Structure P
Amino acid sequence: MDAINPLTLAVTKQTLDLLTLRQAYIAQNIANASTPEYKPVRLEFESELRRVAQQGRPEAIKDIAVELIEEQNSDGVRVDMELAEATQSALRYSGMIEMLGRLFALQRLIVSNTGR
């Protein structure tokens, strides 16, 4: 019995990678806060990741289409909103790492009790 199935592992890895990429775009937005006519960008991937994951094919997870959205009707970068988004992404990342740690701990328990 495996505690971590391949789909769970693929979704977790891709989520961590995309949350890291999102943080990079947030940092880019903050860095350009005082740049005239700069339009903030948003990385969206959750709905597409969910859709592909529901197909149950781990190999398809790495090729999901992410959406990079440039805010057209923006008055520039709102640093407070970017910081809130950065915090939310960091909390999601931390939660995913915690979940992954628990899955690995469960896997170790299963392996250590096999054959007893």
Structure Q
Amino acid sequence: MEESMFKNMLSNNLKKYRQNQKLKAIEVANSLNLSQSTISQYELGNRYPDLYTLYQLCKLYQITPNNLFNISNDLFMIEDINLLINKLSTLSENDLEKIELTINLIKAFKKNNL
């Protein structure tokens, strides 16, 4: 992604998540001890918040930085799955059978709502 697209995405998301919380720019500014103009500049893409301000905005908007930057948790899951596959490939047949039995037990519990 080009830098300009990235910055545009950030400014759009800052506005979107503020509006999702039904907050006015002045309310956000007051919460963070910033000027309304600063918040507007962030949302217009004319200026960008520092890391601590991003952290405060995420807390205020009840989101994670991943939301602000459109980072899918799927990206992280792929890495986790690859690690799991690597670990599973080192297990013995006996260990794999135990895991399969455990998975089948979990499925049975879920099916019967236990």
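Every read-out reported here was derived from the displayed coordinates using simple, explicitly stated rules and does not represent laboratory data. Quick caveat: nothing in here was measured; it's all calculated off a predicted structure. Cβ atoms are built from the backbone, for glycine too; each structure is taken alone.
A few notes on this one:
- Each of the structures P, Q was assessed by percent of Cα pairs over 23 Å apart; the largest value belongs to Q.
- Structure with the greatest value (metric distance in nm of label points 7 Å out along Cα→Cβ at positions 9 and 57, set P, Q): P
- With relative contact order in percent (Cα under 8 Å, 6 or more apart) derived as 21, matching label from P, Q: Q
- Answer label among P, Q for the case where distance in nm of label points 7 Å out along Cα→Cβ at positions 33 and 65, calculated from the coordinates, equals 3.4: P
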